[in-house]
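Once you scroll down, you'll see the structures, which are given as structure tokens.
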Structure P
Amino acid sequence: AKMDGAIILDRDVTRILRAAVHLMPDHTIPSDETGTRHRTADRVARQTGFPVISVSQSMQIIAAYVGSTRHVLEDSGQILSRANQALATLERYKQRLDEVASTLSALEIEDLVTVRDVAVVAQRLEMVTRIAREIEDYVLELGTDGRLLALQLEELVTGVDAERELVIRDYLPGGRRAKSKESALERLEALSPIELVDAGAVARALGIGTGEHLDGAVAPRGFRLLAKVPRLPPAVVDRLVEHFGTLQKLLSAGIDDLQAVDGVGELRARSVREGLSRLAESSILERYV
């Protein structure tokens, strides 16, 4: 049925409070909208701060207004088409991320990591994260039509946020006291698309070097590989890294050395020792076989 008046919902958008309401916002509020309905919606959103949705059957336009922001909802088919293209791109980038992350693990074990190697992994992690956020917007706009897309997205990006944090904690200069991982993440997220493809700019954002020193050697602390050891609590990981300082010292530590760490008994020490050995073997095999 045609309704020219507004429908007022509660804050939780679960109950209709009023229907067929005639809205009269302040007419002095500037608006670029030409149609009466959309102009009223724009002014109400600016005046009240609440989101307003305007539906025009004749113009076949649904527009959402929040403050001074206007967003026109598109046909679900068009959104889904773009979302599927973005998902295909995400799959390719995720595959490349897995490759460079695997290479980094092998290089860490061999103690051959350079600034460039770390920057490339951080670069790919940030690219995957940005594409995923774009798809999240599509999922939100699609509503129930985006359920399958949401499942595919979740499967592809599971663990990516954790990996970003682990890479930064592994290579952050001076440890967490010097520069927080949060500020490093913020600098990485602030990079423009052009800066993001520049390994030197990524290295500077992480605080691990400049464009002139990409081939300089760096040593990981061991957070990434320890996170792959089964049933190892984060608190124990932190104590192991604090005690040994670098991944190479962790790899060379024996059972007795590991037991010297608070919270690491004989069983856990053996689990860590065997877990790191398996990771070292599999990472090197993946790289060279």
Structure Q
Amino acid sequence: MKRACVIGDPVAHSRSPLVHGFWLAELGIEGSYGREQVSDEALAPFIRGLRERGYVGCNVTLPHKEAAFHLMHETTELARSLAAVNTIWFDEEGRLHGDNTDVHGFIANLDQEAPGWRKATKTALVLGAGGAARAVVMGLAICGVERVIVANRSTHRTDALVAGLPRVVQAVRLDRLPQLLPQIDLLANTTSLGMVGQPHHAFTLETLKPNALVTDIVYVPLETELLREARLRGHPTVGGLGMLLHQAAPGFEHWYGKRPRVGEALQRHVADDIRARAA
């Protein structure tokens, strides 16, 4: 029986076991997927000993994505561009391979939920300057968005984020939002604002370009206040749940040998769990 897991610190909140468990049952695969809480100090020995622990690979969540990158024998070009991995597997010789599927997850979610967004998006605004922001920015640039603006309170973080990225990416201070919103075709929040237990966004979408697409990588709650305001103002919106589901698919295929489908049944399954825990 093939076994995989997600590692992080903390990791009890992760819904990855719910996602992979659904696919294992749907595809009739005898396998398992669990959680492993791994501290910073235990990360290297844990990853190097994955096979001895009976695992065929693992997902990596916060705060280990960057540190895990440096433990790989081989990485994909995308993982090297982001200097972070979230998916690990072995080759036949036991060498560790790492990929970053966050870019795939973000783009596949938009493709599924907002068909036509690529043609409609010339200028995108990304809020945040962490690892998720870098993945989103990279994805937008790969898809041919002509101008990607990264906004954050701290300019040194945005400057560091755009270093080494395509020239279509530029960094600005968050206080420039009122001047930027009328130019934006796509607005993406990659911060924790709007997440359960976190404050909401402190700006209005009143001046946002009509018909601009608004997306949020937060998926708890399923609709953040940012998405709610955008929807009430008539903007198309895309929540963060789909990104979680799509980024999980490549790892599942590596470990269990079959490509899973991100369909309505899976989305309902995970969304119902989110609502139940919130009740």
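What follows is calculated from the coordinates using simple rules that are stated; it is not laboratory data. All values derive from a computational prediction rather than experimental measurement. Cβ atoms are built from the backbone, for glycine too; each structure is taken alone.
For the read-out distance in nm of label points 7 Å out along Cα→Cβ at positions 27 and 187, a value of 3.8 was computed from one structure; give its label from P, Q. Answer for the origin of the read-out: Q. Which of P, Q yields -0.43, -0.72, -1.11 for log10 I(q)/I(0) by the Debye sum over Cα atoms at q = 0.07, 0.10, 0.15 Å⁻¹, as computed? That value comes from structure P. helix-only ellipticity at 222 nm (-39500 (n - 2.57) for each DSSP H run of 4 or more, over all residues; to 500) computed as -18500: which structure among P, Q? The value was obtained from structure P. Taking FRET efficiency 1/(1 + (r/R0)^6) of positions 59 and 123 (r between Cβ atoms, R0 = 41 Å, to 0.05) as the measure, the highest value among P, Q is held by Q.
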